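These are the structures in question, set out in turn.
FYI, it's all coordinate maths here, none of it is from the lab. Being a predicted model, the structure only gives us computed values, none of them experimental. Cβ atoms are built from the backbone, for glycine too; each structure is taken alone.
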Structure P
Amino acid sequence: MNGKPLGLRSVSALLFVRVLLFQPPAGLAVESTPLVFTHVTVIDATGRPPLPNRTVIVAGNRIQAIGETGKLRTPRGAKVVDATGKFMIPGLWDMHVHFRGGAALIPGNESWLSLFVANGIVGVREMGGDIAPTVFQWRAEIATGARFGPRILTSGPKVDGPSPIWEGSFAVTDAQSARDAVRKLKTMGADFVKIYAPGFPRETFSALMDEAKRQNLSVAGHLPLDTHTVRESIDAGVKCIEHLDYYVLPGCSRSEQQIRDKYAGLESLFRQAETFDPDWARDLVARMVQHGVWVTPTLAAATLTQTTGRVDYDHDPRRRYIFPGIWRTWDPKSGGRAPFPEADEKRWERIREQSRILLKMLQAGGVGLLAGSDSGASNNFTFPGWTLHRELELMVESGLTPMQALQTATRNPARYLGELDRAGTVEAGKSADLVLLKANPLTDIRNIEEIEAVVLRGTLLARADLDKLLDDVAKAAASARTP
């Protein structure tokens, strides 16, 4: 074998903090010489069993070869990492995050780029906010290597009804304004359309969906259940439904429309959950498969919202990484989203129970599932990176296997994006976005948190480098808290 053994290569010199504003490095250069991991157990996320004692060769930003250690030749001059006892998985994607909160919160949002990477997340799907020009700029800079961070796909501004709930959203009042909103998103460079309105008049929604198809933009988001049933929304062409409990579960009640006509808001949701029909749920699953509809469950975010005010996060060690402006949007004591009434707890538990049942049905029926944290300002205590790990844990607790849960953050996002031929699994020829773990996530999904190193677009970040990222964010957040 050629090449000399090295420890995990440090890139700490590229990481720094500016006072009050965390500024990620100008970019991490792709390794100029091959990077080789030896004696590693590869969990490739294809569904196959782990591959022990493997050598993985990375050249540039691609996996060049994978083979049994000792039988695969190491390129001359390669940097070699002895990964004995370690487990390699594909880099993770968080398929539902938000960068938002106005100009004052841009530094806090920017720091999340490092927090995502430090937690093994190599790509995020940003689901709409009010700092879209900044997010578009980050996306472009990351794509060219001018900025450090995970790859970003973004919807740009959300498309809402006449009186948008969130700042920065596009207000749609009729069919023409719906078409105008979609065209403007296309011009801005949005990767897809995020819908948010509780309802759209039928002509308006038809125009929106037609224009999105014309502009070759997929549509994802909240279903307009005040005006359309879940099945009608699926038939209209929505590609991905966000939030299993709020926007998929209602379609499992044969009385969905009647309940919606009589009750509003959470009362409608509670009553739809109470009339959950397994046969009708299976019919819904079949329709979703027929139309190629995906689901981002966001189980962890739902749990965090429902437990706000009942769990003390003031002393959570992760608070040190959150800028004060974002923290204030989370904290109910400072005007953030308020706790749900204690009297509703039993009804929420029923929704959680039905959601767990439905999640297993979706998986078994062949509906594509995507892991998403819903991390963002105003979404209580959705710590970026860590909440995605919790999402995978909740999926396993709901009945998915650890491999199935892992695939929702690796292989499935690549399938969803049409990139499975070049990303999403640990296979030769695919992107060198990888995570090295200290323990096997297939025996305990919580081992997804035991990160030893991350390979981001072909460049290695050792544990010391990841710790430096975290420390730099903590220092910047502390500076922002200083009067």
Structure Q
Amino acid sequence: MKNLLIILLIALFPAACSAEDTQTPKTVVSSGHSTALSVTIYNQDLALISDHRQANLGSTNGIVEFADVPSGVIPESVLADTSTGTFAILSQIYEANLIDSNRLLESRIGKTIKIIDFNPYQDSSRTVEAEVLSVYPEPVYRIDGQIYLGHPGTRVLPSLPDTLRLEPAFVWNYRYSGTQPATLDVSYLTSGFSWKSDYTLRLKESASEGVLSAWATITNSSGADFERAELTLVAGSPNRSHRASAPQPRMLKQVAMADAAFSESGAVLSESAAFEYHTYSMPRPVSLRNAQTRQLRLFEDREVRFRKEFRLEAPGSQFFGPAPAPQDDEPLQVVLVLSNTDKDGLGLPLPAGTVRVYEDSGAGDRLFAGESDLPHTAENATAELRVGRAFDVTAKKTQTSYTRLSTRLHESSWEVLLKNRKPAPVEVVVTERFYQNWQLISSTVKPEMVDAFTAKFRIRVEPESETRLEYRVKVGLE
């Protein structure tokens, strides 16, 4: 008797579920019902969507379709609540069976379609009735009792199947008690959003001043449009599990720049701290359409001061044996050192991005001097921009002697010839990395100790002149 009861329950359960799906009225809540929308975008292909929509829900239980969600949504991240009563999701279905040619053809397996074969040479066409037998790896049809592996022509279906959708949606079986209309407060995570910082530094005639501009470049490839959303950008790296994979975003197809009038009207992102990150909020709603890249100002242009250095950074392996003679002078790396302080024109958190450096020539033309990656730079920290290699400032490093004192101890002497062909003095920084125990026996310039295995030599080279750095070092174990 007990086994019979279990069998009856198993038999009746699908019927009950089917009856619930077909007989319970379904309320569709689309983006047109939205009363407030906010988008919080992180650097790493992630956004938090908070969408508030009005809906007339059943007084107790019912089914609601929350439509117009992005194709990159992470269904497990959904949070749903209401400010007009008590709302609970009893079950959730993520409907993402979107229309494409293969899915349309799959819906006709075992059924017939029309294939219109147009002959351009005879300016004629022929229509055949074809039963779809298979779709993958290529379509298979039965036409006039024969099996065709593919067939030329345009395939025509009589209608769209109910199982396919134009846009993804959540379907919730819910329980609600409260006033009508209800306001659903729904939040979820989605891929397909990202943002990065893009800076331009325009150098002035002075070798130590410039104008820094900052833009936030926002990309929406989530598969959905977000109209008039409150926008927040987050600079930081929240930890994420990589077990779940999100749907692939759609291709980008257009780029939109914030126009000058929009920027000059005060639409600049405002910065604040949240948790262990920094956030940038837009003071007015912004529309973020699918397949669009948009730029917004991070902050107003800043007059900044920096220090220009010419650097030679040598590998540390050269101290353990005879070194070959250098062939040519080596152009030095040009580095702009910015102090993120009020004193030097900044003093605000700088999110990671790319800095592009320009310089105005004497003829009124503009020269692209180079670009450099900028890491997240906190207030009062220092940022270094490696923009290129100098033409007129070079170095030639020569090993002048080498002695192997034991199997693990080496002594060598070095000369670094620095040449400045510019009409102004330059500061050159020579960095040596030793990687083992080391002892500086003698040097013409006193070094700065960066860490236990790194030393920096700062040398001023006068205009149109040469300067030598000479030192002797012992590396290894006594």
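Computing mean count of other Cβ atoms within 10 Å over residues 61-68 for each of P, Q, which one ends up highest? Display every interim value, and only then the final one.
Values: P: 16.8; Q: 20.5.
Structure Q comes out on top.
Which structure, out of P, Q, was relative contact order in percent (Cα under 8 Å, 6 or more apart) calculated from, if the result is 13?
Details: P: 21; Q: 13.
Answer for the origin of the read-out: Q.
For Cα Rg over 2.2 N^0.38 Å, for residues 85-348 alone, find whichever of P, Q sits highest and give me its label. If you can, show how the numbers build up before the last one.
Working: P: 1.05; Q: 1.63.
With respect to Cα Rg over 2.2 N^0.38 Å, for residues 85-348 alone, the highest-scoring structure among P, Q is Q.
Which one of P, Q has mean count of other Cβ atoms within 10 Å over residues 93-100, as calculated from the coordinates, equal to 28.6?
Numbers: P: 28.6; Q: 14.0.
Of the structures listed, the value fits P.
When semi-axes √(5λ) of the Cα gyration tensor in Å is calculated, the result is 63, 31, 27; to which of the structures P, Q does this value belong? Mind dumping the intermediate values first?
On the way: P: 37, 25, 22; Q: 63, 31, 27.
Checking each candidate, the match is Q.
Computing mean count of other Cβ atoms within 10 Å over residues 157-164 for each of P, Q, which one ends up highest? Write out the running numbers ahead of the final one.
On the way: P: 20.5; Q: 11.1.
Biggest value here belongs to P.
Where is mean count of other Cβ atoms within 10 Å over residues 69-76 largest, in which of P, Q? List each step's numbers first, then the result.
Details: P: 14.2; Q: 21.0.
The structure with the largest value is Q.
helix-only ellipticity at 222 nm (-39500 (n - 2.57) for each DSSP H run of 4 or more, over all residues; to 500) was computed and gave -2000; which structure, P, Q, did it come from?
Working: P: -11000; Q: -2000.
Derived from Q, not from the others.
Using distance in nm of label points 7 Å out along Cα→Cβ at positions 149 and 213, single out the structure from P, Q with the greatest value.
Numbers: P: 3.4; Q: 6.0.
Going through P, Q one by one, distance in nm of label points 7 Å out along Cα→Cβ at positions 149 and 213 peaks for structure Q.
Out of P, Q, choose the structure whose coordinates give mean count of other Cβ atoms within 10 Å over residues 117-124 equal to 9.0 when calculated. Can you show the working numbers first?
Working: P: 26.9; Q: 9.0.
It was calculated from structure Q.
In terms of distance in nm of label points 7 Å out along Cα→Cβ at positions 45 and 325, which of structures P, Q is highest?
Working: P: 3.2; Q: 5.3.
Checked P, Q; max of distance in nm of label points 7 Å out along Cα→Cβ at positions 45 and 325 sits with Q.
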